[in-house]
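Structures follow.
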Structure P
Amino acid sequence: MHKVTGLREPANSLRDRFDDTTERRLANRAVGVSAVGLAVTGLVELIIAVITGSVGLLGDALHNLSDVSTSAAVFFGFRVSKRAPTERYPYGWERAEDLAGLGVAVVIWSSAVFAGVESVHKLLANTGTSHVGAGIAAAALGIAGNQLVARYKLRVGQRIQSTTLVSDAKHSWLDALSSAGALAGLVAVAVGQRWGDPVAGLAVTLFICHVGYSVTTDIVRRLLDGVEDGVLSAAELAAAITGVEHAHARARWTGRTLRIEVEGWVEPELTVREADDLGRHIVDAVHAAVPEARVITFIPRAVPPPT
């Protein structure tokens with residue numbers, strides 16, 4: 001009798017169903033296009049902000065330009081994560097994408113601090129704003145540019161299951177709200193309310209903090225091996241096929257790869273071949289129940305004898 005101690009999915013089965021070459025190309029293109037778009041938008045806003053003296057527009061411009069460095073961090077994460085597994089790093093470098101997401105979170109919170117400080121300073125100093133019409137046009141450009149970039153990155157991020165790219169899309173969506181806040185402040189200034197610009201800057205700060213919290217929560221959950229509700233129960237239910245008396249599942253994300261490990265209690269009389277066949281059926285069943293899973297491991301456990 002052969003003792004079965006563990007079984008991974010066959011090399012020519014689930015793992016080979018996924019080739020992320022196309023996904024990486026889409027991700028790199030999304031990061032590159034968004035970086036160029038935000039750079040152009042940010043530079044235009046920065047020039048107009050210097051001319052008008054609008055602190056709301058200045059903060060929005062610097063926020064957009066900081067996204068260029070954020071995009072560079074995301075691009076670096078994608079590049080590093082494609083490295084092949086080694087003896088020291090047997091799971092590969094996929095978590096580099098999650099670490100890049102931390103960089104996105106840092107930029108968001110830094111932007112919040114900067115926007116808040118500048119807004120309070122202008123509110124206390126009670127300084128004016130000039131060329132309001134040009135500032136309004138620049139803020140409108142910021143809204144349009146960031147919305148286009150956010151929609152593009154969100155669509156690509158959801159398609160390739162990249163939390164980092166989705167987080168970066170949320171950041172760009174935040175920038176559109178930031179531009180809208182700057183626009184509202186400039187409109188208030190146009191009708192004679194000098195405080196409109198710094199107050200709008202404070203409102204933008206609150207938006208930044210809200211999205212920063214959301215993005216940070218998503219990234220930290222990934223880094224702490226958290227998974228979405230229902231994943232484990234779906235995997236355990238799918239694994240409870242004929243021949244398995246009880247199943248217990250664990251799961252974790254590494255970058256864009258969802259890994260599920262299923263322990264199944266089976267009859268100790270099973271041969272290695274029988275356990276292998278059973279494992280193949282379980283891998284297929286779990287994958288059908290949790291399509292986003294890319295690596296599924298089945299570990300057979302012998303049912304203990306009755307006492």
Structure Q
Amino acid sequence: MTDKPSAETVGGLLLPHARRIEDNLARWLVEPDTPAALADAMRYSVLGGGKRLRPALVHMVHQAAGGRADDELHRRGAVAVELVHCYSLVHDDLPAMDNDTLRRGLPTVHVKFGEAMAVLVGDALLTRAFGVLAECASQRAAQVAGELARAAGGAGMIAGQVADMGLCPVPDGLEGLHVIHVNKTAALIRAAARIGAICAGADERALAAAGEYGESLGLAFQLFDDLLDVTGDAASMGKTPGKDAAAGKRTHVAAVGLQKARELGEQLTRAAAEAIEPLGPRAADLRKLAELLAKRKS
């Protein structure tokens with residue numbers, strides 16, 4: 001029997017949120033009349049894997065900002081964020097993009113179901129994310145949808161992917177890396193934190209604090225991901241290590257070396273912890289999350 005993860009690990013800290021998120025994903029993922037083959041591939045790409053960092057952030061910030069536990073919008077917001085994240089993974093793994101064969105310790109969707117189905121799974125997940133929000137009667141649902149759309153769209157996550165693939169001009173050095181990562185990775189993490197605050201009815205000061213926290217956390221997360229790509233292994237990471245270097249990708253490790261990259265990650269971790277201070281004692285788990293992500297091995 002596998003021991004329950006410690007609360008002093010990322011997985012342990014996120015576990016109570018991840019369990020609720022998993023239940024809600026299973027509940028809202030597949031619409032009636034979805035073809036069985038598509039539904040199976042959607043479930044494969046979403047359910048039963050990952051720490052659920054982004055949707056857990058929605059829950060954690062919602063709680064820290066004084067949101068009600070029975071609020072349906074924050075549960076739907078968390079699901080929508082995770083569906084957008086999972087769609088991005090499915091598409092990022094495609095041969096035309098990162099061409100990866102391993103995700104969460106399993107064959108990627110295009111390897112298991114074929115390239116055409118993988119494209120359609122990603123399309124279905126993205127569309128369903130906004131359907132999940134549209135089905136909520138809350139007056140804040142449109143604001144949450146707008147926040148998510150901005151983060152995921154052509155001026156956010158997709159812009160970062162375009163830059164990462166060299167499909168548009170990007171500055172050299174750390175400035176260029178910031179352009180890539182603030183969009184490709186940090187935009188959705190920032191949106192998750194802000195969505196939690198929006199669902200709680202937070203004021204502008206708390207909303208801004210959540211956004212600053214999410215952006216610093218997202219940048220640190222990507223930077224430590226760069227480090228793990230060099231120092232990690234497939235068994236612990238659940239994905240292929242060394243692929244960034246093999247593909248000639250721009251990373252902090254390639255730009256400034258392991259030690260300097262680690263120092264930059266630690267700076268961003270401190271910035272995240274400081275940014276969330278306006279939320280007070282209820283944000284203790286958010287500060288702990290930033291610290292634990294800096295120590296993660298997977």
Name the one structure among P, Q that distance in nm of label points 7 Å out along Cα→Cβ at positions 80 and 192 of 5.6 was derived from.
P
One of P, Q was used to calculate semi-axes √(5λ) of the Cα gyration tensor in Å, for residues 104-287 alone, yielding 28, 24, 16; that structure is Q
Among P, Q, which structure scores highest (criterion: distance in nm of label points 7 Å out along Cα→Cβ at positions 136 and 168)
P
At a computed 18.9 (mean projected area of the Cα convex hull in nm²), which of P, Q
P
Given 2.6 as the derived value for distance in nm of label points 7 Å out along Cα→Cβ at positions 64 and 184, which of the supplied structures P, Q does it correspond to?
Q
For distance in nm of label points 7 Å out along Cα→Cβ at positions 144 and 176, which of the structures P, Q scores highest?
Q
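Since every read-out is calculated from the coordinates, none of them should be taken as a lab result. What you see is a predicted model, and the numbers here were worked out from it, not measured in a lab. Cβ atoms are built from the backbone, for glycine too; each structure is taken alone.
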